[in-house]
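Below you'll find the structures, each written out as structure tokens.
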Structure I
Amino acid sequence: MSGGVEVDIVDPALSDAADALVEKLVGDAAASKLSAGDATLWGPDAEPEASKRLAWVDLHETSRPLVDRLTALRRALHDDGVDRVVLAGMGGSSLAPEVICATRSGGAVGGEFPLVVLDTTDPMQVSDALAGDLSRTVLVVSSKSGGTVETDSQRRVFAEVFEANGIDAASRMVVVTDPGTKLADLARDEGYRDLVEADPGVGGRYSALTAFGLVPSALAGVDVGALLDEAAAVAPELARDSADNPAIRLAAAMAAAHGAGAEKVVLADTGSGLVGFGNWAEQLIAESTGKQGTGLLPVVVEDAEAPGFGDHGSDATAVAIGPAGSGAQVSVTGTLGGQFLLWEHAVALAGRLIGINPFDQPDVESAKQATRDLLAGAGEGSGDAASDDAPIVTDGPIEIRAAGDASWLGTPETVIDAIQALVDAAPDHGYIAIQAYLDRLDDASFATLRPELAKATGLQTTFGWGPRFLHSTGQYHKGGHQNGVFLQITGSVADDLAIPGQPFSFGTLEHAQARGDAGVLAAAKNGGTPRPVLRLHLADRAAGLVALANAVRAVGR
């Protein structure tokens, strides 16, 4: 294992196809140029953005000063009896810390390095985080832009509840943001416990080894210095212009497969010990490559036996995170810090081969704007998705809706009819995206819909928790290959939660995010037909899951 990571292209045909691209990257000295921060690698159009987004290649060195600082901050918090860490952050601000803490805890829930990740607007999940022992809680408020609506909303409600419980809110707030943001100014003005300004030369999805990944992890007790050591151990290997460079091999395999029509990358953990790593890689791959009508769609599956991996079709490449085993075409092994850096290098190099700029995200803002437009007219609301758009038909606990042009839907009488119509609308070698705007902890069983629908249809099927996925695969869904159909699930809110200082609640915000994204997805793009978006609203979440699972088993293709 070279420097702690290894890439094995076990499929002979893919290996042969990748050889020419390996040779091209080596001949272009792409690896050494990338490690040197050369912004010209992706062409003149990408150069202005790339020149501001390449500081991640040196993070194993430049993040070192954080280690002692964070160790001291954790000790000071513990001296005050504060040892419960809640992270308010989305996308690149939450995915890496969650993987880091879960992996170092060996996957145990509430293990050695517990971290409560709050990356939602679902009022029930937010309420659960507030119900913990606030006397022992520090809130890490993490936002690169400093204006992330979800994170700001979480900060507001925690501040109010801290004060209501006689706790000085400012003393329990640690902010991570870029220099010069409104959040940085707020942290100074309010006298928050600490303000850690991150490197502005790193984009969110490449920020695992910046303050965004390290601050919450260190406060939870992880030895982040060891994580940086793991990355440093592989850095020289990733900079070599050699056919044995694992980043070159992984980039070439993904790009060669894409060129042959396999635009999906199916990720399964095969015993790597890196808990939830696929969820972190998902954002990196989707946001970096999914644009201009092309790119790689990551499909994170439960294990190597799950539908979509070993039985994948010609439109997908099966990549094992861990030993190859049966069904895998590529396997990637190595340490956590090593794999963070490996995948970042590989995806950036794959972008060069595919012909896109891996550092922009041109389609992310559209859903945010649609949400803002809906909230502008929402005012105070119950958060119930039935409150402002009528269902086409109701089948038991499930109300059936659609977004945009719903001619593909016909006149369904049941949920089975509606899901079957959605499946039938998917093109050959297309995909289904399930998007659940629910509580990803208490409603975790909804994730079982992914393998059920993949098995029933034979189509590659993704699952994302909303609004979390908007900061991950959301870019690909709008900007990547336009062959997806979308199943959006929302649920009634029993107990909504107000957002201090805002004219809308968490339930209203969550609903607006769902409706806003559905509208953007359903809009025609690049002269093509509207994308089918089926919206299912659950008047009862528990009963709705049972009904949905039964409906999914009844469909086929």
Structure II
Amino acid sequence: MSNQMQMNAGAPAADERAFIQQLRTTFEQLPNDIDLYLFTDPAKDDVFSQSTRQVVRAFREFTDRINFREYNLHHELASKWHVDSSPTLLISPEKFSIRWIGAPMGEEARILLETLILVGLGKSNLSDQSKKVLERITSPRAVKVFVSPSCPYCPQEAVNAVRAVVEKPDLISLEIIDIQCRPDLAEQYSAHSVPQAYANDLLIGQGAQQEEVFVSSLEKLEAQTIFIPDSDAELVENDLVIIGGGPAGLSAGIYAVRSGLNAAVIEKGALGGQVATTPIVENYPGYPQIGGKSLVDIMVTHALQYVQIFQGEEVVGIEAGFPITVQTSRRKFKTKTLLLATGASHNTIGVPGETRLSGRGVSYCSTCDGPLFKGKKVIMVGGGNSAVTEALHLKNMGVDVTLVHRRDSLRAQEFLIKQLELSQIAVMWDRQVQEILGKEKVSGVLLKNTRDGSVSEMPLDGVFIAIGYSPAVDLAVKMGIELNEEGYIKHDEKHRTNIPGVYSAGDVEGGYKQIVTATGQGSSAAMTIFEDLIDPYWKKN
């Protein structure tokens, strides 16, 4: 079901019972009943209809607040509410216009859980800034959010839309569309990467947006990239502010608070960083094999026992000094120290068609977008561990995948290379993508032979890219933090940067890009910060 519920499948029984009791308590405190209407086609009782019933039945075990009814597509209520697709789940349709087309499976179950709670509360829980933006909307907004069960970023975007509907039900309606159930709609809207959000059939969001950016995009009916608050939000004072909610940042938060520091983690996107989109992790101590998102859930749950996490907030400015001022899209932080654990982002191949067709057949996340390409032909560009791992993942999904590598040998670990051979995934050696072809979506690529220079066209449906990452150092550069020759943050053996009170940890430092390395660096940096606050090194100079 939800991320938390998935995570607890492997947790001690006591933790699972506590979580279930927490859910029961949450539902019991809801002031409003939640009416669910499921419309199905009795002639086609498919896995999506069956799964929807199972998920709703599971939630009803926690509360009697949920009233559930099921009708066929020919019922008069289907006509009343303009339902013509099976399965379609309407959520309190007399109050809100929220419909689910498909089944809330996998990551999507968390969307449904949060939707039920928000509808039961009858409150959006939006920030004051977001509410001010929505007040400016005076004409209808018909929102569509495309999601998939395997996408860890989808809940953030879909719940943004749910909150908007709950806040302004008279003007905003929502359809949450599962691309596996309705690939025809995904094709119609060219939603080849999830999450994608549309309002009045105009693209307003590609990828998970922070809450204020989403509502701003909804107001303007075009995708926004940044939100500047109208006025200063709440002031938070800390010993340590950690920017980045990946393994390094989460580990630093745990160790900092356990050392007695008042710390906060700020993360503008999905928690977990690259790990959240890694299909399988096989080298993290204690887990011979675990899904990347499951590992992230465990880390986040652990961190939340200690440190306050501000997710969905983007840092828009930092002023060094004593204290350091950190301004986000929602509030201001005054902190004695700052840890940059901003990680790294995927590299692009920089060829014609890549940017234009991103989300329309060009993807950087097999976990998120792979299900849409089942039975279709794609290439995976790259030759390292990530490329091979994602190629294997696509193969297991039923995707016809070919690995394309510009050299004549792979850089991946020997174990992964053997798995590639056993899976009979074709490899095109000495080939480099010159251009990605297609008008509305990917239709093929031009490949250059790096040995003889010849160029050939290869028809296909998708291009997945896994060629490494670049450090997220924009904030560091703006602050005047020194970088090394490779473009990573320059630091000493204790993770100190050239600016007093500012530290770094994780992939933004370079070196081995491994989860265990990042967690070690985060904990090490936190302990250094604790020691430095007791005996500040910058006061000795």
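Every number here is computed from the coordinates shown, using simple stated rules; none is lab data. Only a predicted model underlies this, so the values are computations on that prediction, with no experimental measurement involved. Cβ atoms are built from the backbone, for glycine too; each structure is taken alone.
Upon calculation of relative contact order in percent (Cα under 8 Å, 6 or more apart) from the atomic coordinates, which of the structures I, II produces 12? The partial results should precede the final answer.
Details: I: 18; II: 12.
This value belongs to structure II.
To test your reading of the models, identify which of I, II gives 0.00 for FRET efficiency 1/(1 + (r/R0)^6) of positions 242 and 514 (r between Cβ atoms, R0 = 25 Å, to 0.05) when calculated.
Values: I: 0.00; II: 0.80.
Structure of origin is I.
Which one of I, II has mean count of other Cβ atoms within 10 Å over residues 178-185, as calculated from the coordinates, equal to 16.6? Don't skip to the answer; put the middle values down first.
Numbers: I: 16.6; II: 20.4.
The structure behind it is I.
Quick check on the output: 23.9, 79 is Rg and Dmax of the Cα atoms in Å, derived from one of I, II. Which one produced it? The partial results should precede the final answer.
Details: I: 22.6, 66; II: 23.9, 79.
The read-out was computed on structure II.
Identify the structure, out of I, II, from whose coordinates helix-only ellipticity at 222 nm (-39500 (n - 2.57) for each DSSP H run of 4 or more, over all residues; to 500) was calculated to give -12500. Intermediate results must be reported in sequence, preceding the final value.
On the way: I: -12500; II: -9500.
Computing helix-only ellipticity at 222 nm (-39500 (n - 2.57) for each DSSP H run of 4 or more, over all residues; to 500) on every structure in I, II gives -12500 only for I.
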